[in-house]
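Scrolling down, you'll hit the structures one after another.
Throughout, read-outs are computed from the coordinates displayed, never taken from laboratory work. A quick note: this is a predicted structure, and the numbers were derived from the prediction, not measured. Cβ atoms are built from the backbone, for glycine too; each structure is taken alone.
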Structure I
Amino acid sequence: MKNLLIIGASRGVGLESVRQALAEGHHVRAFARSADRIDLDHPNLEKRKGDALNEQDIASALQGIDCVIQSLGVAFELESVFGPVRLFSDSTRLLVSAMEAAGVARLISVTGFGAGNSRNRLSLLQSIPFNFVLGRVYDDKDVQEVIIKRSKLDWIIVRPGILLNGPRTGRYKSLTDANTWRSGMISRADVADFLIRNVEDESNLRQTPVLVY
């Protein structure tokens, strides 16, 4: 069993990952600005309140950790559509540096289908609304992915399709061949399933799998 740091643990994929990691017997440090409001209790759970953009918070949270799961999100609002987005790149730059300094090798980071070179797989009809609504967010995720790929870490960049609230089924596809990448849907619980499976599995290291049904 591993000591996991889950960044962005208070909601969505991050919270699902906390639940599933605990069920698998891992020790979890759940990191979020609102970590104290996580409605879970478990002897292997530590709720760590902190800011992903604060160097001291991250350095402290990495102590004794074997693997980091990074699952950040921004609220959909006018600022994310029309204003600058730096959360993903700035926090990842800080995290990678801190992990390398602390000797924590494994990073599993959630970005999304449309980040990096997977944006080329969007159809014309998909790309127009995607770029208008999510363009600035995904421009920053592009930078985030470059930072991770240039690092010395044992990384996996996970690109889920459209996220749904639904059960953990295990019946999803993990597409690592760029020729097979496509848009689709997947539940947050199934994304978390993939993340926890890859805490110890090395078959996807330095890969950018797209997750869809």
Structure II
Amino acid sequence: MLKTFRDLRHSIFYSFVMQKNVPLLALGDESTGCQWTFCPTGLSADSIIYSGGVGRDVTFDQALADRFGCHVWLFDPSPTGFETMALPANQRPEFHFVPVGIPARDETLRLAPPTNPEEGSWFAATSSSENLVSVECLSLFTLMQRHGHSHVDLLKLDIEGPEYVVIDDLLDRKLDIRQICVEYHHGMLPGFTRSQTIKSLLRLLSNGYRLIHKVGNNHTFVRH
């Protein structure tokens, strides 16, 4: 009963903060959970797209490049990411694969193997294990500086937990990120709660972003 009440309360909350009458477009393979809905207004061949988290499916990134002719920078330091980006279908001039993670600061992190090998998502380790791998991570600020980008038109974050600190960091630094598609991982990975997600959402709203779409844990924000 308590869970049902909490779910209803959050449903009402989202109905109040969701912005209507915004053009929306869904791209990517829905059957694999890699479909994202965003606002296509203003996107073109000159747009800068950052995609954090490759996993086994880049149908969203492929569809963006096909539809708009834009370049996509893909970030993923995991063995799964390397395997995916080595596929012939992903050897295309619009793709720029950078094998690093995106945290809140430049550091080396340890990743734990996927809990579901078929799905393939590695995540930040919380305990010691023989199967951990160490990977390089660079903050969004550092990545934008290294690639000479003063802004990012669309940022996708499917990075298995660090999205909370990455969003805090980009807001603290006032980075020019115009649209954010993010999967929050409360209820999916241990240590993350729905209250953390609501806190992150409210901070985005208070910093000039609007929530324009939500399905499951996937949220899309555009800046005013």
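Assorted remarks:
- Which of I, II leads on Kirkwood radius over Cα pairs in Å, for residues 99-178 alone, largest value: I
- Highest-scoring entry among I, II, by volume of the Cα convex hull per residue in Å³, is II.
- Read-out distance in nm of label points 7 Å out along Cα→Cβ at positions 83 and 147, computed value 2.5, structure in I, II: II
- In this comparison of I, II, the computed figure -8500 for helix-only ellipticity at 222 nm (-39500 (n - 2.57) for each DSSP H run of 4 or more, over all residues; to 500) is attributed to II.
- Here the criterion is relative contact order in percent (Cα under 8 Å, 6 or more apart), and among I, II the highest value is seen for I.
- Per distance in nm of label points 7 Å out along Cα→Cβ at positions 51 and 107, the highest-valued of structures I, II: II
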